[in-house]
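Enquirer: Listed after this line are the structures, all set down as structure tokens.
Every number here is computed from the coordinates shown, using simple stated rules; none is lab data. Since the structure is predicted, the reported quantities are computational estimates derived from the model, not experimental observations. Cβ atoms are built from the backbone, for glycine too; each structure is taken alone.
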Structure I
Amino acid sequence: MSDAHSLLETAGLRITQPRLQIARTLFADGLDRHVTAEQVFARLKADGVHMALATVYNTLGHFVEAGLLRPISKPGSDASIYDTNTSSHHHFLNETTGELTDIPAGAIPLDLLPQPEDGSEIVACELVIRTRSK
């Protein structure tokens, strides 16, 4: 996929085979997804790609730094979930399944937020609403 190459190039990342393979896994179909490093590693392995888990973690970190992914901290865990949708939006986190689901932009009116007392301006809000399956 030449799109992976262009994506990395545009993001200012050096083109390497691990980065190309992970970019293809995450972005090839154009769908937004929420993944952990372990899920990316498992997908690569299932596709016959041999790569160390540490390489996956490092590459995802580089993608975050380049603005290709947005990390979302999973409450109660050190693990991050990586979101391919880097636009400002909120999430539901199902604590039972661990599934993260996008809440459409604009669904939560930000004008209802309390304003900072120091007069600074709110530039972004990323809300994670935790749910539990019945």
Structure II
Amino acid sequence: MAIAALIMTAMPALLSAALPGMELKSSARQTAATLRLARELAIQRGEPIAVIIDLEGHRLTLPGKRPLSIPERLDLSFEIAGSELIDAQRGTIRFFPDGSSTGGRLTLAYRGHGYQVGVAWLTGRIALDTWSER
């Protein structure tokens, strides 16, 4: 019983320490999935599809779909084509019917470590890579 009580006492601390890492990985994967869906929709529909990235609101919006919210505790930044900037806090990555895109990179981080979700402009390929400040 004493061992079980000790484990039960330690669990909340262990879970709260692990939570940002789990949120980070999950958010990065969901971000990549949202961008992949936008590319697929552009190809299927034969028309450009833009994903709106809102740094201030911590969300990605794909028209006609529920916005993807990024947890506030995570840092979110982007590098996108100048023509796709809406303002300093918002911009888009646009996918075209041939699968290509305007390209860009989103970084999701927590305490200097995280993931980059890159979009190649020529192919529209989405890649998820680990990232850290150096």
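Enquirer: Out of I, II, which one gives 2.8 for distance in nm of label points 7 Å out along Cα→Cβ at positions 23 and 39 as computed from the coordinates?
Expert: The structure behind it is II.
Enquirer: helix-only ellipticity at 222 nm (-39500 (n - 2.57) for each DSSP H run of 4 or more, over all residues; to 500) was computed and gave -12000; which structure, I, II, did it come from?
Expert: On the way: I: -9500; II: -12000.
Structure of origin is II.
Enquirer: Of structures I, II, which gives 19.9 when mean count of other Cβ atoms within 10 Å over residues 31-38 is computed from the coordinates?
Expert: Details: I: 15.9; II: 19.9.
Matching structure: II.
Enquirer: Can you say which of I, II returns 23 when relative contact order in percent (Cα under 8 Å, 6 or more apart) is computed? Don't skip to the answer; put the middle values down first.
Expert: Values: I: 19; II: 23.
The correct label is II.
Enquirer: Looking at structures I, II, which one was distance in nm of label points 7 Å out along Cα→Cβ at positions 95 and 119 calculated from, given that it came out as 0.8?
Expert: Working: I: 4.0; II: 0.8.
Clearly, the read-out refers to II.
Enquirer: Suppose Rg and Dmax of the Cα atoms in Å works out to 16.7, 54; of I, II, which structure was it derived from?
Expert: On the way: I: 16.7, 54; II: 17.7, 64.
Answer for the origin of the read-out: I.
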